[in-house]
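Values quoted throughout were computed directly from the atomic coordinates according to the rules given, and no laboratory measurement underlies them. Bear in mind the structure is a predicted one, so any value in this text is a computation, not a measurement. Cβ atoms are built from the backbone, for glycine too; each structure is taken alone.
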Structure P
Amino acid sequence: MKKQILITATALGASAAPAFAHISPAEHGSLMAGLSHPLFGADHVLAMIAVGLWAAQIGGRSLWTVPAAFIAIMALGFALAVAGAPLPFVEPAILASVVVLGLVVAMAARLDGTAAAVVAVFALFHGHAHGGELGTAGAWSFAAGFMTATALLHIAGVSLGVGLARFSGRDIFARILGAATAVAGAALIFG
């Protein structure tokens, strides 16, 4: 049963499509547009799950503080974009987040005290990108949607990390997923 869950989770993670990152708020509503936005962009899916995997590797309070820091600072980045505050290098920073977060998971970096700060830096750029892509969506309902989707991706990463560690008794599978995430991030950069 555990092997079936692992295979299913891996297949679902590998099937994330980078297309369709934006649905029309006029057709589906601002909440649904925000909810779908992070779920259909490979860069967002990979980074959010990596945050959860890393939090699971660190364990303890990091299980919730690392994802919570990401969501809080992502909301700040969104607010800055909606207010018109510029932020340079948004897209390169988002792509770098996939590589860096993949690498910290691959290395099982135990940055207990600073992991939340590391993810917060990247979260600012992710949030700013969401605000920059708001379009005709209502800001607050769009924000509620993408923050919910982000939290769900973090929960999936934490659950996957905890489950993989229990399944194997160590985090080798999470480390392999981290390495694969870093490689996928590099492919997004150079592809």
Structure Q
Amino acid sequence: MSDHSKKNPWQTLASKEIYENPWIKVEEDQVINPGGGKGIYGKVHFKNIAIGIIPIDEHGNTWLVGQHRYPLDIYSWEIPEGGCPEGEDKLDGAKRELKEETGLSAENWQEVLTMHLSNSVSDEVGFVYLATELTQGATEFEESEDLAIKKLPVVEAIQMVMESKITDSLSVAGLLKVDKLMKEGALKF
């Protein structure tokens, strides 16, 4: 088996910006693909880092956020999450997003996951944090957010993933990682 990790088999001939707004930029590249054929490749550049937070209290409860997701036209239950603008420390972004969406603050933070959310078409990277030693405060929703908040045992949130009741990629990956950490004994409540 050969090691392809060092050599990029794609050749970019030209690149042009197709669309841009405050959150994303879409580019179209003229390429030569790994098989030698000419083609195009579209890339979506995200201007924010995706940040997800799994807050867990001393009783093993977590918080989910429910909202209607415009691109899919469905209601979605997710871990608290949002965008961390370029230049903002990602942990500071996580603290801000948790406070905005749930009103919670946490004393302890642990990064538990890094992932690329859709690496076939975008450069979006996401990070999931575990937040513990929680204090409840007031939410600070953004104008575009009409959120419901649900407190439930983290094992029930994990079961929602297993039943495809939670389908958001950052939430699925983060909750399954927390499940693995709990089964290994690295997390106890």
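Quick notes on this one:
- Answer label among P, Q for the case where P(r) over Cα pairs in 10 Å bins from 0, in percent, calculated from the coordinates, equals 10, 39, 36, 13, 2, 0: P
- Answer label among P, Q for the case where FRET efficiency 1/(1 + (r/R0)^6) of positions 106 and 162 (r between Cβ atoms, R0 = 30 Å, to 0.05), calculated from the coordinates, equals 0.95: P
- Across the set P, Q, mean count of other Cβ atoms within 10 Å over residues 66-73 reaches its highest value in structure P.
- Structures P, Q were compared on mean count of other Cβ atoms within 10 Å over residues 34-41, and the highest value belongs to P.
- Computed 34 for relative contact order in percent (Cα under 8 Å, 6 or more apart) - originating structure among P, Q: P
- Among P, Q, structure where helix-only ellipticity at 222 nm (-39500 (n - 2.57) for each DSSP H run of 4 or more, over all residues; to 500) as derived comes to -6000: Q
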